[in-house]
Each structure stands twice: as C-alpha cells, then as structure tokens.
Structure 1
Amino acid sequence: MMRTVLIVATLLLGVGAVMAQQDVAVQQQNLMKTQGKSMYGVLGKMVKGEIPYDQAAVDTALTDLGGEVTKIPTVFTPNPKQDVVNANFGSSQKIWQNKADFDSKVPPVTKAIADVKGKIKDAASLKVSFDAIQEKCTGCHETYRVKLK
C-alpha cells in the first residue's frame, strides 16, 4: 500500500511539474504576442498602409509596447525547458545559457521606444520610428527566438 501511495505521489509531482513548465512557456508566449499586437498589429499595419494612420492608436501602441518590453527579463527568468504546444516560435535555450546578454537586449528596445515617443506625427515619421524599434527587436529575435513551424 505504501509503495502505491509513493508511486501515485511521484506521478502527481511529475504531472504538476510539467503543467508548471507549460504555464511558464504560455506566459512567455503571451507576453511576446501582446508586444507583437502593438508592434505589428497596429504600428506595422499602419506602416504598410493596411490600416489608416491614427495618432491615438500610435500613442497607445507605443505606451503598451514600452510597458510590456520592460517585463521581458522577469517573465523569462524561469526556463520552461519546453515550448508551447502548436506554437510557431519558441524560446532558444541560449536565453538561459547567457541570461545577462539576453537581458541586456531590453534597454536598447525601451530606449528606442522612448526616443520616438512624441516624435511621430504622420505615416512617414512612423515608418522611421518603426524601423528604429524593429532594428533593436531583431537583434534579440535572431539569437534567442526559434522557429518551430
């Protein structure tokens, strides 16, 4: 009887650990998706002319993006060691092998966002600002993001 209880307890701990790892991966993915909505769903679509230029939407997207980017080092502290099921992108294990470098990528992005706030007045200035922010994001994506599909 005691052996059965031990086996069941061990299995439950294992299942709990897997679920916790998946929750961490989901939190990380959700953070990046939220940023993507501001960056590509609003600003990027305006740059491409897919949606009309809207100053209030630009300002909101920049504020949201700036707030979310600062959360990256904290949200990416635990290593889930697995990706979200059916995700297109995942986190490279390089993040946790060189966490200091990963974390160092955030301040340039937040600075780029802060530098363009208040300077965007039309579609042309949005394009320049979008490219400046995108350049800082890409450095991290190339090293620390993995295409899964």
Structure 2
Amino acid sequence: MTELSKTISRAMASEYRMRAAELHKWADPLSDEQFWTNPFSHGNSVGNLILHLTGNLNYYIGAQVAGTGYMRNRDLEFSENRRPAKNQVLQNFDETIAMVVTTIENQSEEDWSRAYIAEREPEAKDRFSIFVRCAVHLYHHIGQLIYLNRELLKK
C-alpha cells in the first residue's frame, strides 16, 4: 500500500470517528422522549435522522462495498413509529461506524478506484467518491441534529 493510500485511509477513518463523536455530543443529552420529538412543523426527529444515517451507511458502504448483505428500507427510516430505545439506535449507529471504519481500513490502493454502482446514487463512480459522499451526508445531518438539540433543550 502506498503512502497516499495509507493517508487516505487514516484521514477517512478519522473523519468518520470524529463525526460519530459529534453526533453523540448532540444526541446523548436528549431524553428518550426528546430523541423522538420533532419540535418543528417540518423535518425529522433526532431518532429518525440517526436511523436514516445508519441505513445510509449500511447500504452505500456496508452492502455495496463491504458485501454485508444489508437490505435497506429507506422509507421506514423516516416513518418509524415504534420508537426503538435511544440507546439501541445509538448502539446500531456505533456498530455501523465501526463497520465503515473497518471497510475503509481494508481498502487497498486499487480498491479506492474500483467502479461503484448503487441505487439512488448516480454521482459516485468509484469507492473513494462514495466514502466522501457518505461523510458529507453524515456531516449535513449532524447540522440538523444541532438545531434539533438546541430547540429541544431550550431552557
């Protein structure tokens, strides 16, 4: 593995770990009730956003790169009304991040350039691109979590 490939792997893995820690910073202080409450007339709850992020990463990286066999139900990520326990949702997210990091660390120099195809993803043409796109997507939704947290924890 070249130095560039090692640098890419380290940077990508670090990015996903940092974003996961940031997600916890905003989700952990919420009660189970707050976790599933959407204080706005639009958008989603923190719980639904984390279900969405977990499904997104499990599909685009887990199923399509790591070959996990994950089957996604994207609509349920936004409509889940059973309200699983917050700690279980966060544990599933953490396990997904661990899978993403392991997958990153297992990429060879040639793997980064391998062709990539997935449903609802016309932009990413190679594995490197999908890891970047998923990291940006994660960061985007963390921004939403910040606004939700601030609204839910108003004093």
- If distance in nm of label points 7 Å out along Cα→Cβ at positions 57 and 97 is computed and equals 0.6, the structure in 1, 2: 2
- Consider the structures 1, 2: one of them gives 0.50 for FRET efficiency 1/(1 + (r/R0)^6) of positions 89 and 105 (r between Cβ atoms, R0 = 25 Å, to 0.05) as calculated from the coordinates. Say which. 2
- Task: Rank structures 1, 2 by relative contact order in percent (Cα under 8 Å, 6 or more apart) and report only the one at the top, that is, the highest.
- Result: 2
- Note on the structure: Working back from 13.5 (Kirkwood radius over Cα pairs in Å, for residues 49-128 alone, computed), options 1, 2, answer is structure 2
- Item | Identity of the structure behind 13.7, 40 (criterion: Rg and Dmax of the Cα atoms in Å, for residues 41-80 alone, calculated), options 1, 2 | 1
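Taken together, the values in this text are just the output of simple stated rules run on the coordinates, not laboratory data. In this text, all values refer to a predicted model and were calculated from it rather than measured experimentally. Cβ atoms are built from the backbone, for glycine too; each structure is taken alone.
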